[in-house]
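Enquirer: For reference, the structures are reproduced in the following blocks.
Read-outs: derived from the displayed coordinates by stated rules, not from any lab. The structure presented is a predicted model; accordingly, all values stated were derived computationally and were not measured.
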Structure I
Amino acid sequence: MTKPIHILNGPNLNLLGTREPEVYGTMTLADIESACIDRARDLGVPLVFRQSNHEGQLIDWLHDANVNASAVVFNPGAFTHTSVALHDAVRAIEPPVIEVHLSQTAAREDFRHHSYVAPVARGSITGLGLQSYLLGIEAAAKCL
């Protein structure tokens, strides 16, 4: 059996649906999870979906993915722009990591233009809302 794709979500994504809907839309994280489960099922790939507001937890989950995942779809949230530790964790694991973002980070505040994750991810998909996740799952599945 194929190892699952792990979808990891960073800080404040638990507030989707109410947090800045003009930027992130009105879908909740539960809505995104449901759509991701459906897409993974269509592709015949098991899925693990997680969210944490804590950098260390995300690092632990990346380490776990090294053994228990076939690929990772990762929305590091604001840690994208600040975390060398997440950069190092992504670099240290074998499964391909696809970075995703709901918003187009390059069109936002200057501090959001740099990603510490992108240089060590297999690829990045940004600015497409829910489609960023769904395309991330498809890309991860093609990497298998």
Structure II
Amino acid sequence: MAIAPDLAGHVAAARMLEVSGESVRRWKRVWEEGGTRALRRRPAAGRPPKLDNGQVEQARAALEQGAQAHGFEADLWTLERFGVVVERMTYVSLSRASVWRLLTGRLGWSLQWPERRAVERDESEIARWIAHEWPRIKKGR
């Protein structure tokens, strides 16, 4: 069975690119209709974001003010807290996953864990103990 010359080129191109022959034919059709510009990658179509750029900047400003500025007892952001603040400011309710994408994607923030330190911690007393007591204890071994 002989393959038509035009089709043989498609098959060879498909093998070389490791795609289906249909993809090659579709790309050729798009190129013939619109040229090289028509082949350029376009952003994936999908649902537009719930927050516009202005609302995202409002959210960024709220983050920078800290959680206490928005009525929370501790100055620690959680997904739930930030979601509440975004909803108060924009009247848009976001799921936890959407809040996470907003923080890590559009705002560029990352997950941080607070340092666990006692409020009563006295750095100068720790330094004194390390300088004076620890050498004495170590020498006594």
Structure III
Amino acid sequence: MTPQARATRAAEVMMAEDSASRDLGMHIIDIKPGGATLSMRVSGKMLNGHKICHGGYIFTLADSAFAFACNSYNRLTVAQQNQITYVAPGKADELLTATATETALAGRSGVYDVMVTGEDGRTVATMRGLSRTIKGQLFPEDGDDT
């Protein structure tokens, strides 16, 4: 299986089981080994008292992109730590896009940077995620007994 085919299959399996991302209307725009781009439209239910997107929803989008990126090798991987910085508000009915990029991977530990942007290209938030690989796979691969 090619690395790209593995990443694509891993994303399909994950999304099928990820009711949080699906229920928030997230869509996978791009997937590759060590990287993922997801989008989500800000609905009225996601607005806070300032009538802007609640930071928790922006974080959830960033965290989901991070999860798809770090699981793209078909090795079960979880978040160890995340830090988000909000730069600009997400607007009502705006399509937000989160792009996660692997910056380091050594053994069971990974580092991923996530950029969340608005429809006009402005930076809404940046997130750094630290991952930890655990035992198991998203799907069995030929010749693999794990």
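Enquirer: helix-only ellipticity at 222 nm (-39500 (n - 2.57) for each DSSP H run of 4 or more, over all residues; to 500) computed as -16000: which structure among I, II, III?
Expert: Answer by label: II.
Enquirer: With relative contact order in percent (Cα under 8 Å, 6 or more apart) as the yardstick, tell me which of I, II, III scores highest.
Expert: Evaluating relative contact order in percent (Cα under 8 Å, 6 or more apart) on every structure, the highest lands on I.
Enquirer: Still on this structure, I have one more. Compare percent of Cα pairs over 26 Å apart across structures I, II, III and report the one with the greatest value.
Expert: II
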